[in-house]
Every structure is written in C-alpha cells, then in structure tokens.
Structure 1
Amino acid sequence: MTSLLRLLPALAVLIAATVADAAQTDWQEVTGGKIRMIAVGAPGAPERTDAALEIVMEPGWHTYWRFPGEAGIPTTADFSRSVGVSNARLGFPAPLRYDDGTSTSIVYQNRVILPVDFTLDQTDGSATLSADVLFGVCSDICVPAEASLSLSVPPQQDTLQHRMAITSARLAIPRPQGDQPPRISRVVAGPTDDAGERGLTIEVALAGGNLAVDLFAQGAEGSYNEVPRLIERDGTRAVFALSTHGLARTADGRPLTLVLVNGTTAVQYAVDAETLAPR
C-alpha cells in the first residue's frame with residue numbers, strides 16, 4: 001500500500017500531462033459516427049502548426065466529399081468564430097465512389113481526416129480555431145449531422161500520431177496535374193441534345209499497371225451533375241463520359257473541376273464546359 005501511495009503523485013502528474021498535451025477536442029457523437037478536431041504544433045514554432053477534422057464512421061456508414069455526387073449532403077465547415085486565425089478552409093483527400101443501386105455518391109468510409117488550411121495571425125497561444133461543421137452520415141438511412149468544435153492553436157505539445165494522420169491526409173489531397181501520368185489528357189464535347197446539353201468525353205492517361213482508376217466531377221455552386229462513367233480502359237488509357245446536365249452557370253461560363261484518382265495518386269484539372277471544343 002505504501003508503494004502504491006508513493007506512485008499516486010507520479011501517476012497524477014502523468015495523467016495531467018497527458019490531458020494538457022492532448023491536442024484534440026472531445027469527440028462529438030452523431031448518428032452513425034463521431035467527429036473531433038485535432039491539431040499539432042508548438043508555441044514558438046508557428047510553421048509547425050496544423051489542424052484537421054477527424055470523422056469516424058460506424059461500420060456500414062459513410063459521409064460525403066465536398067460535392068456529394070448524385071445524392072447526399074456535402075461536407076462544409078464555417079470557421080468564422082475563430083480568433084487569431086484567418087483564411088481557414090477545408091482540404092479534401094481523394095474520395096470513393098458509392099453506388100446504392102439508385103444513385104452514385106462520392107463518399108468517405110470508415111475514417112477520414114480533413115486537413116484545415118489557415119493563417120495563424122496570433123502565435124502567443126491565444127488563437128482559437130473554431131469550426132461549425134455540417135455533413136451527412138448515411139447507411140440505410142441518411143441524416144444531416146452538425147458539430148461545433150474549438151481548439152487552441154498552436155497546442156502546447158506536438159502529437160506524433162496526429163501529425164502523421166494529418167500529413168498522410170494532405171498527401172492524399174488531389175494536386176494540380178503535371179505533364180506525366182496520371183493526367184487528364186483531353187476533354188471534348190459532343191453535339192447539343194434537345195435539352196441544350198452536351199455529352200463530354202474525358203480521356204485520361206494512366207500511370208500503368210493494373211492500378212485502380214476513378215474520376216469525379218464538381219461544377220460551380222448549385223450544380224447537381226452526375227458522376228462520370230467509365231466506358232473504356234486499357235493499361236495506359238481510360239475514357240469517361242459525363243453529361244453537362246446539371247452543371248451550374250456563372251458569369252464566367254460553366255466551370256468544371258475534374259479529379260482523377262489512379263492508385264494512390266490523385267490529380268485535378270479545371271475546364272470550362274461552356275467553351276469545350278466539339279468532337
């Protein structure tokens with residue numbers, strides 16, 4: 001008993017340090033999953049500060065990309081309650097295609113880390129990153145979920161587990177495509193149909209081998225376009241089809257962002273669907 005009593009102060013210090021060093025909010029439970037905010041960094045080293053939202057789904061449940069596809073709720077976050085932080089926005093790793101037999105959605109399953117890009121304006125420990133998050137969680141039923149999260153940045157200690165998770169998620173964010181595969185090599189438009197819409201043919205160059213390939217499309221705000229359909233593939237080339245139906249117009253045309261996923265690499269490419277050359 002005496003030995004145990006001697007250990008108690010040391011255990012109390014260890015537990016206190018663990019809590020003080022923990023760079024995360026408490027989990028907020030939602031139907032089908034849970035969400036929290038995590039952060040890394042240290043006072044005096046603002047360049048090491050980073051943060052993310054972490055969403056964990058129960059088995060059989062999923063949440064959605066920044067554009068949900070043909071059904072679902074896009075994942076969004078409002079950072080306006082933040083203090084000492086500016087220009088905050090979510091980053092989105094490459095998603096997955098999900099077909100429920102009726103519609104095709106763009107989703108994340110199991111667990112996803114969504115990095116937060118932001119400018120740290122106060123580095124004295126008084127800055128707070130706050131996010132009001134709206135997202136959908138879906139299984140046999142689909143429900144909207146909300147969470148309000150706040151965390152001091154930079155945290156007192158750098159947490160290796162969190163840093164590895166955020167770094168891995170950042171590496172999975174689609175980057176602007178280069179000259180080498182995988183890349184979108186050509187987008188051409190077919191003739192106009194009776195509804196005034198055109199079918200797009202999207203040709204992609206693959207990295208080779210038998211790596212999985214998929215393509216996602218996001219129009220301007222207000223779009224409700226379909227998910228591109230794979231119509232042809234060989235070892236180094238794939239062709240997808242996409243209708244312009246549902247693509248929203250802006251003052252500058254009909255912007256379309258294409259995200260190509262080939263194996264573990266994801267790239268993105270922007271076009272104006274209004275000015276594409278015909279086949």
Structure 2
Amino acid sequence: MSKTIGMALKENRLALGYSKKQMAQGIMSANNYARIESDEQSITVDRLIELLSYHKIDIGNFIVEVEDTYKVCPSNSILSQSKLYLKFTKAFYRNDINKVRLYRDELISLNAPEWLQLKIIVATAYMEDKISELSPTIKRRVNHELMKNIDISWTESIAALKLFGNTMSLFDIETVNYRLREVLKTYPQISELQLSLQKNLAGLYLNYCQFCYDKRHLTYINDIAIQIYSTATVPEMFMYRYIFEYYKAVFNKKRDVAKQLQSSITNCGYERYLKNIPVLPNM
C-alpha cells in the first residue's frame with residue numbers, strides 16, 4: 001500500500017520515539033503537525049524539508065516511501081523540490097559545481113521557498129568564490145527572512161538557524177558575531193537539548209569555524225569548543241567533534257595533527273567534507 005506524506009511522517013516519528021509536539025518543535029505548532037500527519041492538512045515544501053532535515057530523516061528514502069501516491073502529479077512541488085534539494089546537497093559535498101549550478105537554477109525556476117533559494121544561491125556563490133559579487137539585495141533578503149517571524153525569536157526557528165549557518169559569508173565579522181552571541185544565549189546548555197537540535201547547532205558552529213578561517217579571526221572559538229565538547233557522547237555526534245578537532249589543528253598550524261585527522265576522516269568515509277574545509281599548505 002502506497003503511503004501518504006502524513007502516514008510516512010507518522011512512521012518516522014514513531015521510529016524516532018518522538019511525540020507530535022517534539023516532532024513539530026521549532027518548525028510549526030503541534031496542532032498543525034497533527035493535522036498534517038492525519039492528512040487533514042497539506043504541508044508546504046519548506047516545512048517538509050525542515051522537518052526531514054531537522055530530524056535527520058533521509059529525504060531520498062522518504063520520497064521513495066510516498067512517491068507512488070503522487071505519481072498522478074509528476075510535477076508535484078513538494079516531491080520535485082525535495083528531490084532537487086537532495087541532488088543539490090549531494091553535488092555540493094562532491095564539489096561538483098556544474099551540477100550545483102544546474103540544481104540551483106531548477107529549484108529557483110520551481111519557485112522554491114525563499115529560505116531555500118537563498119541558501120542555495122549563497123552556497124553556489126561560495127563554491128565559485130563569488131560571494132563578493134552577490135548583489136546587496138541578497139543580503140537584504142537574508143536579513144528579512146531571519147527576522148520575519150514576529151511570534152518567536154529567529155534563534156528558535158530551525159529554518160532561520162540553518163539559513164544563518166549557511167549565509168555567514170555574506171556578512172561582516174561584527175554582524176556574524178552578534179548573531180552567534182544570540183544563538184549561544186538561546187542555547188547555553190547544548191547537552192540538554194534534543195539530539196536533532198544538537199546536530200543542527202553543531203553544524204552551525206562548524207560553519208562558524210569556516211567563517212573564522214576565511215576572515216582570519218577567532219573571537220568565539222573557545223565558546224564554540226565548549227559547545228561542541230558538550231554535545232551528547234553518542235555515535236551521531238562523533239564526526240562533529242572530529243571535524244572541530246581538525247579545524248583546531250588548522251587554526252593552531254599543527255600540520256601533522258591536521259594530516260592525521262584528515263586521514264582518519266577519510267577512512268571513516270567522510271572525505272566529502274574535506275572538499276569544503278581548509279587544508280594547510282604542504283599537507
């Protein structure tokens with residue numbers, strides 16, 4: 001029997017052991033989520049991607065679960081955009097700039113959600129080393145997207161946290177540090193948070209490490225270290241700590257340590273991440 005999106009969400013939620021309130025946290029109200037899960041209400045592509053990404057639910061597998069239900073609508077925006085976003089992400093980590101550009105243009109042509117368009121536009125420009133060539137309008141759009149929700153602080157929105165983490169390179173050091181302080185203030189005890197939120201914050205903090213490397217400043221690196229080392233000691237968080245150790249070795253110019261970590265990261269099957277993080281000369 002083919003599954004609806006609501007049915008697939010429910011199965012994944014139960015497998016994670018979450019309540020409907022936990023599943024909806026930071027993305028939508030528990031009541032709205034409950035209606036979506038019961039197929040009484042549709043879900044937009046941005047909310048679906050937020051839910052799947054936030055809870056580390058594989059987008060590709062999820063699409064396979066529900067695809068048969070929507071074959072009568074091959075241009076269905078949720079599935080089409082979710083598939084393209086998955087392809088974009090894979091191309092980005094493989095450093096395949098041609099496919100990154102292709103999927104970026106296709107997502108924009110499908111009128112993907114604003115936060116997603118901005119994320120892929122900035123990510124593509126970063127890969128091309130053309131951040132400085134982006135128009136001031138892009139920065140204004142990012143600022144508006146971060147601050148548009150009047151009901152909650154932007155730091156409580158998963159989409160806003162992801163957008164900030166992926167667009168730091170657009171802004172100056174003072175702006176990024178100000179926003180990072182807001183994140184640290186909102187989540188002072190990362191170890192007490194839901195594991196999926198810990199992963200999102202850890203990813204944001206690693207992006208800040210890259211920002212620090214690019215800008216040659218280390219203002220909040222010690223604060224980031226405390227957060228990274230305070231994450232749950234479970235296998236899912238292992239690579240976040242390991243990659244932070246790699247950044248630390250690079251910052252301290254410990255070439256031998258960085259090279260050893262680079263080798264270990266590759267042996268663990270995460271070599272794709274090394275294509276987007278700094279490498280010391282002569283490594």
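Please treat every number below as a calculation from the coordinates, not as lab data. This is a predicted model, so every value here is computed, not measured. Cβ atoms are built from the backbone, for glycine too; each structure is taken alone.
Name the one structure among 1, 2 that FRET efficiency 1/(1 + (r/R0)^6) of positions 173 and 269 (r between Cβ atoms, R0 = 41 Å, to 0.05) of 0.75 was derived from.
Values: 1: 1.00; 2: 0.75.
Value 0.75 for FRET efficiency 1/(1 + (r/R0)^6) of positions 173 and 269 (r between Cβ atoms, R0 = 41 Å, to 0.05) corresponds to 2 out of 1, 2.
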Which structure, out of 1, 2, was Cα extents along the principal axes in Å derived from, given a value of 56, 41, 40? 2
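If helix-only ellipticity at 222 nm (-39500 (n - 2.57) for each DSSP H run of 4 or more, over all residues; to 500) computes to -20000, which of 1, 2 did it come from? Can you show the working numbers first?
Numbers: 1: -4000; 2: -20000.
So the calculation was done on 2.
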Where does the value 3.4 come from, among 1, 2, when distance in nm of label points 7 Å out along Cα→Cβ at positions 117 and 229 is the thing being computed? 1
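Which one of 1, 2 has distance in nm of label points 7 Å out along Cα→Cβ at positions 61 and 141, as calculated from the coordinates, equal to 3.3? Walk me through the numbers on the way to the answer.
Numbers: 1: 1.2; 2: 3.3.
The read-out was computed on structure 2.
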For which of the structures 1, 2 does the calculation of log10 I(q)/I(0) by the Debye sum over Cα atoms at q = 0.11, 0.14, 0.18 Å⁻¹, for residues 45-164 alone return -0.39, -0.63, -1.02? 2
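Using distance in nm of label points 7 Å out along Cα→Cβ at positions 133 and 221 for the comparison, can you identify which of 1, 2 gives the largest number? List each step's numbers first, then the result.
Details: 1: 2.2; 2: 3.1.
Across 1, 2, distance in nm of label points 7 Å out along Cα→Cβ at positions 133 and 221 peaks for 2.
Quick check on the output: 15.9 is mean count of other Cβ atoms within 10 Å over residues 85-92, derived from one of 1, 2. Which one produced it?
Answer by label: 1.
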